[in-house]
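No value in this document is a laboratory result; all are computed from the given coordinates. Worth saying up front: this structure is predicted, and the values here are computed from it rather than measured. Cβ atoms are built from the backbone, for glycine too; each structure is taken alone.
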Structure P
Amino acid sequence: MDLLIVEDFMLLLLDDDSGSPAGAGTLHYSLGGALLVDLALQGRIEIESKGVTVLPGPPPDDPLLADALEKIGEKRRSTHSLLFVLGQGLSDKVTERLLERGLIRREQRKFLGLFRTTTWPADDARHEAELRAGLERVLVHGDDPDARTAAIIALLNSINVLYIVVSGPDFPWRVVAKRAYEIQQGDWAGDPATQAVMTTNAGIVAATASAVAVAAATGVANS
């Protein structure tokens, strides 16, 4: 199934049974980061010290990517600010796309018998199972990842939800944590083209982790 990274990322964050996402409080930042990774892997953007630069090329065919690229090109923003801008309302758009593909279903429940909430439990878990199996081959068995898989692992690790998303009773977590760190640093990349992509991804991942940390700290301070 040909999904964007931001769609696969959201699918992995959603708990199959409860339909609630891991890292919900800072979801707009992490999804914004995943959307930037999509554009980076398609060679449409580049991370620089002062922010994100749009590279020459036709508009993406996918409307979600095209809209993101247009927002990036509106004015110069820091990567941190851009994550917030891109992430606004993004979870709703991505879950609707996953719903249309039949991967999740919409359930409405009442919290404390008063407040209505919407959750997104799994409906067809086969694609997600393939994703998780691919992550396990890389993290546990030491397979070399492609740029897409490496980016997903780096994003999950940067927002501290990898242990939630990829779990198992016999997982060697020390090995997994070390491997995830290596991938996040781009140490696995051998060819120059992949290294260039991962350098851009590293900037996105670092900005995402920073934004999530700040948002989480602000939430604690205000609670």
Structure Q
Amino acid sequence: MQNRVLLVEDDEELRQLLARYLGNQGFTVREAANGRDGLSLALGQDCDIVILDIMLPDISGLEVLRELRAQTHLPVVLLTARGDETDRIVGFEVGADDYIPKPCNPRELVARLQALLRRIAWDQKNEVNGARVYGDLRVEPEHRRVLQNDLPVDLTATEYEVLQVLLAHAGSVVRKTDLMQWALGRRLEAYDRTLDMHISNLRKKLGNEDPPRIETVRGLGYSYRVSA
């Protein structure tokens, strides 16, 4: 079965180029030239993953993302202006799973999409052995759901993957290079703050604590603190 991609991009030349490339790589592609049409198609459950440009002519991609996150956990990869760190940071805060700067390399975009879809598919297929409890957290892999004190925690697909890796190694340090590879499916590049933003969002959603439950081990990586 082909993976269904929704491409929301107002630049017609770029949209057609990416759609053609994605189609040649085995994806079924739906297209939208503005935010409202993209939001409608995404909420219609007509795709498996969304590629979303931030700069759109009617409503911004970030506003589309906010609306999506209010109703669905559909994976979203943002297209951002190269060098615009603010858009990337806000995008992760709103709930993006990944980003790629424009002008983008179609081959890299496909690799990002495939890595994200593989992580989700592997988790759904293999982690069906019942709920697991880590202190105040209850993880239900079969439903890809996390509850804290019996209340659901609203996580993106990537945040869920990052948390799963940290919980699986609770009490030990997970190197950033390993966490990036295991949770996001790609290598850690210089100046790439993607992982840091996901960790920051997880800390906020799980409650800021002192000391934090997800600890930064300077020069190495992160560790999920085991409660005494």
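Thinking only about distance in nm of label points 7 Å out along Cα→Cβ at positions 73 and 145, which of P, Q has the largest value?
Working: P: 3.0; Q: 0.9.
Across P, Q, distance in nm of label points 7 Å out along Cα→Cβ at positions 73 and 145 peaks for P.
If we compute distance in nm of label points 7 Å out along Cα→Cβ at positions 9 and 25 for structures P, Q, which one ends up with the highest value? Could the numbers behind the result be given before it?
Values: P: 2.0; Q: 1.1.
Going through P, Q one by one, distance in nm of label points 7 Å out along Cα→Cβ at positions 9 and 25 is largest in P.
Upon calculation of volume of the Cα convex hull per residue in Å³ from the atomic coordinates, which of the structures P, Q produces 123? Walk me through the numbers on the way to the answer.
Details: P: 143; Q: 123.
Here the read-out was taken from Q.
Suppose you compute helix-only ellipticity at 222 nm (-39500 (n - 2.57) for each DSSP H run of 4 or more, over all residues; to 500) for every structure in P, Q: which one lands on -18500?
Details: P: -18500; Q: -12000.
Checking each candidate, the match is P.
Upon calculation of relative contact order in percent (Cα under 8 Å, 6 or more apart) from the atomic coordinates, which of the structures P, Q produces 13?
Values: P: 26; Q: 13.
Comparing all candidates, it corresponds to Q.
As an exercise: Cα extents along the principal axes in Å, for residues 137-184 alone, calculated from one structure in P, Q, equals 31, 22, 16. Which structure is it? Don't skip to the answer; put the middle values down first.
Numbers: P: 28, 23, 14; Q: 31, 22, 16.
Traced to structure Q.
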